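I've put the structures underneath this note.
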Structure I
Amino acid sequence: MAKLHSWDPKWRSAGKEPDYRFSLANERTFLAWIRTALALLAGGILIEQFARNVSPPWLLAALAVALASLGAVLCVLSYARWKSNDLAMRLSAPLPMPVGVPLLAVIAAAVGVAVVMLLPFQR
């Protein structure tokens, strides 16, 4: 397949063009991951700006940094997942196992536990 645009990466010309429905579904999944990353970033900002009546303050700062960092990492992982799924579809290969799903589940559970543990320590 020829490159459609000068900014298309080389890997997009590998294999054959997948059915547009699968490409659009892959793009919707990518956008859902980006929305999740933005929500995590907003959660980190929210904790830092509005949870001033919970102590210890260093733990709030750590939670805010963890959420914002997870949001940034999830942005990178979502692009990597979109790219690997697109490439797998082009090459008629099995879809790769996602890395972001278990990472998101573990870190979200840890942040949830930390928030629950903080609730009794409101000033």
Structure II
Amino acid sequence: MKLSQSSSIPIYIQITQNIKYDIVSGKLKPRDKLPSVRELSLALTINPNTVAKAYTELEHEKAIVGKPGQGYFVTEEALSISRMEKESQISKLIEKAVVEALRMGLKKHDITKLAERKIEEILKQKHMNG
């Protein structure tokens, strides 16, 4: 897990984002156990309260569940929650790109064609590399 001390995003939010990414990418699956607060805080050399705050946030979002004496586990709902969040983030990125393209004078048809070309280009590169 990578954290940026210089980021404007608080460390506990970076932790939640990393864990959600690991869920969406399949690295973490429902019922997987997360490191304990102590283990993660030692691994990241941060205050345990920061990890506890991140875990509490994830519990409120129903992405993880804490079981007394056992630890924290990824919930069954976590994947759908993370997928919705991913779609929301992607939608915001697309919106920024479209707004900028319109601001530069491109028309809807031009933006659509450009997006389709870029998708094809990326898929070809991915196919060649993997």
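All of the numbers you see were taken from the coordinates with simple rules; none came from a lab. What you see is a predicted model, and the numbers here were worked out from it, not measured in a lab. Cβ atoms are built from the backbone, for glycine too; each structure is taken alone.
Once distance in nm of label points 7 Å out along Cα→Cβ at positions 18 and 98 is computed for every structure in I, II, the highest value turns out to be that of II.
-24500 is what came out when helix-only ellipticity at 222 nm (-39500 (n - 2.57) for each DSSP H run of 4 or more, over all residues; to 500) was calculated for one structure; which of I, II is it? Corresponding structure: I.
Which one of I, II has relative contact order in percent (Cα under 8 Å, 6 or more apart), as calculated from the coordinates, equal to 30? It must be structure I, since only it matches.
Of structures I, II, the largest value of distance in nm of label points 7 Å out along Cα→Cβ at positions 34 and 114 belongs to II.
Looking at mean projected area of the Cα convex hull in nm² over structures I, II, structure II comes out largest.
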